[in-house]
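**Q** The next part holds the structures, each set out as structure tokens.
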Structure P
Amino acid sequence: MIESKAYGEVLQIRMCRYPDFPPATWVCAYLVDGLLVDSGPAHTAQELTAFLKDKIVKKVVNTHFHEDHISANKLLQDAYGVEIFAHALAIDKINRPAELYPYQEEVWGYPVPSLVKPLADILETEKYRFEVIATPGHDLDHVCLFERSQGWLFTGDLYVTTRPTASRPMFDMPQILEDLKKIRALNPRIMFPAPTHVVLDPADKLDRTIDYLEDVGARVAELHSRGMDTEQIRQEIFGDEGIIAEMTQQQFSSLNIVKSFLEKYER
């Protein structure tokens with residue numbers, strides 16, 4: 001299923017396999033001046049390709065290699081001859097997709113390898129100039145795109161919510177905190193995240209997210225200094241795990257947030 005909404009010159013394209021799936025399973029791509037930011041999951045790849053038939057798409061940027069952001073690449077390349085760009089660290093991963101967990105296959109599906117070129121520091125369209133901002137906390141190949149003259153910030157999966165309570169094992173939460181501070185310093189006027197709705201005037205939400213993660217990190221350190229183990233710290237800060245941990249075989253869990261902060265302190 002695809003839904004779209006225009007925000008000035010930026011077209012948001014929301015995608016999900018089934019309309020009644022939870023909000024967290026929806027993924028957004030954005031089309032502006034011939035540039036498509038991310039191409040969504042495999043289960044909506046054909047629908048997205050058809051949706052873009054009467055629109056101008058010249059370039060695609062994958063904010064990172066995860067399957068819910070790259071899986072229409074090949075169809076778009078074959079149908080419209082688009083150039084596709086991603087961080088250099090993402091290219092081999094896009095060309096050789098990793099094995100997925102059952103929940104990933106069910107919700108988003110397997111990507112097909114595509115021909116991807118490395119991103120430079122600047123990506124230009126006919127009218128706009130996008131700065132490529134390295135934000136490696138979500139994954140080492142993750143980038144955001146910033147159009148300074150318009151104040152547009154495309155954040156991929158960096159920003160999800162002001163109070164994240166679950167993460168995957170590879171997320172580096174202290175680095176995500178630094179990444180959020182980096183994009184906050186850009187003073188964006190509008191933020192276009194992949195997993196959530198467009199955020200108008202994002203300063204307050206970014207500030208609240210930064211404050212929240214700083215508090216979580218400080219609490220993890222303090223409880224660790226009192227001799228609590230990882231599970232005790234998780235229970236003290238977050239309480240019982242949400243259903244998402246069970247659904248994703250513990251891939252998304254509050255325990256992973258605690259472990260990530262503890263790794264920093266142990267280093």
Structure Q
Amino acid sequence: MKTTAIANIRTHPLDEYLRTDRLPHIWCPGCGLGMILGTMLRAINKAHMDIDMTTIVSGIGCTGRAAGYVKLDSFHVTHGRALPFATGLKIANPKLKIIVFSGDGDIAAIGGNHLIHAARRNVDMTVICVNNFIYGMTGGQMGPTTPELGRTSTSRAGNTEKPFNIPHLVGAAGAAYVARWTAAHLHQMERAFIEAFHKKGFSFVEIISPCPTYYGRMNEQATGLDQMRYYRYNSVVKHKANLLDTDISLNSQIIVGKFTDIDKPYFPAPKGDNDK
């Protein structure tokens with residue numbers, strides 16, 4: 001009887017990719033990171049990637065904790081340094097598939113200069129930037145992507161600074177693939193991840209994610225469901241949109257889609273590959 005019961009226990013389809021001994025995770029109720037991480041792992045599976053040659057690199061912050069939950073070679077590095085660390089891995093072993101999975105504060109603030117130059121060099125890696133408009137792990141401070149008038153613990157009356165439009169930033173710097181979706185677009189997100197994994201060069205996917213604990217409750221979206229409803233009904237799909245038009249402001253429409261998909265010389269490439 002006991003043997004039969006054990007035999008009938010179903011394993012999760014992502015158990016091959018997850019360090020289940022480290023679950024449950026630390027993310028807050030309503031946070032989108034669990035869904036985004038699960039979608040990334042399903043995309044890795046559907047893309048038929050060699051998990052022994054796939055490496056995850058993350059920096060510091062809520063998103064950065066994802067590296068500790070995956071059963072792949074993973075590196076949780078210092079704040080803002082995920083991209084140069086990932087570049088070093090790629091140069092040392094060009095056969096590796098490098099995925100950088102980190103947040104907007106890590107990638108676009110302290111790591112912003114690395115982001116520009118990784119895109120400029122068209123380094124062969126995929127960057128998944130989870131953007132929740134805030135520094136979620138350290139108290140809800142204003143970040144480089146906080147929308148104008150967005151309230152945070154350090155902008156109580158509303159942000160007066162113009163935020164980064166990250167897709168425009170990386171596209172202008174030279175990225176080969178640029179897309180943006182939200183946590184409410186799981187199927188589109190999965191397809192974008194698969195396309196990005198197969199793309200040669202610097203592929204960048206921004207995912208807008210709820211942070212009800214800090215950003216949401218200070219901007220009249222007190223629960224993750226409130227934020228997900230907002231993403232669902234205020235997102236507009238515009239493939240190949242002019243990246244100048246993809247700015248996000250408080251309570252504005254969010255332009256999502258695949259904005260850039262071009263073939264161009266990349267680094268580091270096998271000898272002669274960029275001559276084709």
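Every read-out reported here was derived from the displayed coordinates using simple, explicitly stated rules and does not represent laboratory data. Because the structure is predicted, anything quoted here is derived from the model rather than measured. Cβ atoms are built from the backbone, for glycine too; each structure is taken alone.
**Q** Work out which structure the value 18.4, 61 belongs to, where Rg and Dmax of the Cα atoms in Å was derived from one of P, Q. Before the final figure, lay out each step's value.
**A** Numbers: P: 18.4, 61; Q: 18.6, 66.
Label of the originating structure: P.
**Q** To continue, here is another question. Of the structures labelled P, Q, which one yields 13.1 when mean count of other Cβ atoms within 10 Å over residues 23-30 is computed from its coordinates?
**A** So the calculation was done on Q.
**Q** Which structure, out of P, Q, was FRET efficiency 1/(1 + (r/R0)^6) of positions 159 and 239 (r between Cβ atoms, R0 = 30 Å, to 0.05) calculated from, if the result is 0.55?
**A** Details: P: 0.80; Q: 0.55.
Considering all the candidates, the number was obtained from Q.
**Q** Check the numbers for mean count of other Cβ atoms within 10 Å over residues 175-182 across P, Q and tell me which is largest. Numbers along the way, then the final one.
**A** On the way: P: 18.6; Q: 26.4.
Greatest value across P, Q: structure Q.
**Q** Check the numbers for relative contact order in percent (Cα under 8 Å, 6 or more apart) across P, Q and tell me which is largest.
**A** Ranking P, Q on relative contact order in percent (Cα under 8 Å, 6 or more apart), first place is Q.
**Q** Where does the value -8000 come from, among P, Q, when helix-only ellipticity at 222 nm (-39500 (n - 2.57) for each DSSP H run of 4 or more, over all residues; to 500) is the thing being computed? Can you show the working numbers first?
**A** Numbers: P: -10000; Q: -8000.
Source structure for this number: Q.
**Q** Have a look at P, Q and say which one yields 0.6 for distance in nm of label points 7 Å out along Cα→Cβ at positions 63 and 135, as calculated. Before the final figure, lay out each step's value.
**A** Values: P: 0.6; Q: 1.6.
Source structure: P.
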